[in-house]
1. Looking at FRET efficiency 1/(1 + (r/R0)^6) of positions 101 and 205 (r between Cβ atoms, R0 = 30 Å, to 0.05), point out which structure of P, Q has the largest value.
2. If distance in nm of label points 7 Å out along Cα→Cβ at positions 61 and 165 comes out at 2.4 when worked out from the coordinates, which of P, Q was used?
3. One of P, Q was used to compute Rg and Dmax of the Cα atoms in Å, and the answer was 16.9, 52. Which one was it?
4. Work out which structure the value -14000 belongs to, where helix-only ellipticity at 222 nm (-39500 (n - 2.57) for each DSSP H run of 4 or more, over all residues; to 500) was derived from one of P, Q.
5. Name the one structure among P, Q that distance in nm of label points 7 Å out along Cα→Cβ at positions 53 and 141 of 4.0 was derived from.
6. In terms of mean count of other Cβ atoms within 10 Å over residues 85-92, which of structures P, Q is highest?
7. To which of P, Q does the computed value 5.4 (distance in nm of label points 7 Å out along Cα→Cβ at positions 45 and 149) belong?
8. Any idea which of P, Q comes out highest on relative contact order in percent (Cα under 8 Å, 6 or more apart)?
Structure P
Amino acid sequence: MAKVAIVTGGTRGIGEAVSLALKERGHTVVANYGGNDERAQAFSQKHDIPVYKWDVGDHEATIAGCEKVAAEIGPVDIVVNNAGITRDGVLHKMSFEDWNDVMRINLGGCFNMAKACFPGMRERKWGRIVNIGSVNGQAGQYGQVNYAAAKSGIHGFTKALAQEGAKFGVTVNAIAPGYIDTDMVAAVPEPVLEKIVSRIPVGRLGQAHEIARGVAFLCSDNAAFVTGSTLSINGGQHMY
C-alpha cells in the first residue's frame with residue numbers, strides 16, 4: 001500500500017528532488033509550500049503532485065494543513081521537514097526579527113509538523129520523519145548564528161523524538177546536507193562560493209538528487225533499524 005508523504009518546502013530545490021524521489025518509489029506525495037503560488041502550481045502540473053500552502057512556522061496553520069491533507073489524501077505516514085529560510089548577518093547587525101523568523105520556520109516547523117503527524121504514526125505503529133539539517137548546524141558558519149542554531153537544534157530534536165517513536169515503529173532521522181546547487185546557494189556571491197567549493201574535498205557542489213536518495217532510503221522499510229541518526233552528505237566538507 002502506498003504511504004502518504006508530506007514534504008515541506010517540497011516544490012523547489014532539495015524539496016522538489018525529495019518529492020520526486022518519493023513519488024518514484026510509489027508513495028503518494030504532497031508538497032507543502034509557503035509562498036510562491038505560481039511556481040507551486042507549475043510544479044504540481046508538471047509532476048502531478050498536489051500542493052498545499054501553509055506556513056510551517058505557524059502552529060495552528062500547520063495543524064489545520066495536515067488535517068486537510070489527511071482528510072483529502074489519507075493519513076500521513078512520512079514527513080520530510082525540508083522547509084527553511086536564511087536571514088544571514090553577523091550578530092551585532094542581526095535583528096531580532098531575522099533571528100526569530102529563522103528559528104520559527106526552520107526549527108519551529110519541525111515541531112509543528114511532528115505535533116500534527118507523529119501521534120497518528122504512533123497509533124498506526126509505523127512512520128518516518130526525516131529532518132533536513134545542515135553542515136552549518138554541525139560546524140557553524142560565520143554570519144549564520146540564527147541558521148546554525150536552528151539547524152543544530154534540528155539534530156537534537158531528531159535524537160530526542162527518535163527515542164519517543166522507536167517502540168512504536170516510528171523512526172526519526174536527519175540529513176545534514178553540505179552546499180547543494182540550489183537557488184539558495186546560487187544567491188551566495190560568486191567569490192564567496194568559490195572559497196566554499198575550494199574547501200569541499202570532492203571539489204564541487206552537491207546535487208539535490210543526491211540528498212533525495214538519502215531521504216528515500218531513510219523513509220523505506222530497509223531503514224527500519226536506523227533511528228536517531230544524522231546522515232551527512234557534504235562531499236567530505238565536515239567529518240566527525
Structure Q
Amino acid sequence: MARSHRLFDLLQVLRRHRRTVSGEALAQELGVSLRTIRRDIATLQAMGAEIDGEAGVGYILHPGFLLPPLSFTEDELHALSIGAQWVRRQTDRTLAFAVENAIAKINAVLPAEMRPTLDADMVYVGRRANTGTMVDLGEIRRALRNQRKVSITLRGEQAYLGRQIIWPVMLGLIDGSRYISAWCEGGGTFRIISMEDIEDATILDERYPGNRKDLVREWRSKEVLPCNGLGDSC
C-alpha cells in the first residue's frame with residue numbers, strides 16, 4: 001500500500017474512534033507494524049493533525065483536520081492530460097485502462113476550478129498504426145516486471161535462426177514502433193529487437209538470474225546492435 005493511502009486510512013480509523021485507541025489496535029486494523037503506526041502518527045502531527053497521545057497510552061484525533069488536496073499547476077495538468085492520451089493510444093489495453101482510472105482519481109480530488117484544465121483538448125495524440133505484430137505488449141511488460149525469459153521466433157530473413165531465448169530488460173516505444181532490449185542466450189550478447197520482427201513469443205516460467213536494473217545499466221554501457229539476419233543469433 002502506498003504511504004499516502006496508508007495515512008488516509010489511518011485518519012479514517014482515528015475519526016471512527018471517539019475515544020483513545022491504542023497503537024496496537026491501530027496496527028492490527030491496518031495490517032502494519034506498531035513502529036509504522038508511530039511513524040505515521042508523527043507524520044500526521046507534523047502536517048497539522050491534532051492527535052493527542054503517545055506510545056504506550058493511545059491516540060485520539062481532534063476533529064477538523066483534512067489532508068491537503070492535490071495541487072497542480074496548469075502546465076502540470078496539461079502534461080498529465082497529454083501523457084494519459086498518449087498511453088491510451090500508443091500502448092496496450094491494460095495500461096490504457098489503468099491511466100483512465102488514474103485520471104479519474106486525480107479529477108475526483110481536484111478543486112472544481114481546475115477540472116476543466118485536466119479535460120481540455122489542447123493537444124491531439126495520434127493512434128499507433130496497426131503493424132500486424134503478433135506480440136502482446138502487456139505480456140512483454142509482465143515478463144519485464146517478473147524477470148521471465150521469453151522464447152521467440154523471428155520472421156522473414158531471420159526465421160532460419162529458429163526458437164531463441166531472450167531476457168527482456170527494457171521496452172522501447174519510439175516513433176510509433178516497439179522494441180525489446182534483451183540479452184540473447186544464443187548469441188551471448190545484448191540485442192535490440194523490433195517487435196514487428198517477432199513471429200511469436202511465449203513467456204516462460206523460468207526467471208532469468210540477477211537483477212533487471214543491473215542488466216539495464218550493463219546494456220546502456222555497451223554499443224548494442226539490432227538483431228539481424230547476417231548470422232547473429234538472438
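1. On the way: P: 0.70; Q: 0.50.
Answer by largest value of FRET efficiency 1/(1 + (r/R0)^6) of positions 101 and 205 (r between Cβ atoms, R0 = 30 Å, to 0.05): P.
2. Details: P: 2.4; Q: 5.2.
For distance in nm of label points 7 Å out along Cα→Cβ at positions 61 and 165, the value 2.4 is produced by structure P.
3. Working: P: 16.9, 52; Q: 24.7, 75.
Comparing all candidates, it corresponds to P.
4. Numbers: P: -14000; Q: -12000.
Only structure P yields this read-out.
5. Working: P: 2.8; Q: 4.0.
It traces back to Q.
6. Details: P: 13.8; Q: 16.8.
Evaluating mean count of other Cβ atoms within 10 Å over residues 85-92 on every structure, the highest lands on Q.
7. Numbers: P: 4.2; Q: 5.4.
Matching structure: Q.
8. Values: P: 19; Q: 13.
Once relative contact order in percent (Cα under 8 Å, 6 or more apart) is tallied for P, Q, the winner is P.
We did not get these values from a lab; they are worked out from the coordinates using the rules stated. Values in this document were obtained by computation on a predicted structure and should not be read as measured data. Cβ atoms are built from the backbone, for glycine too; each structure is taken alone.
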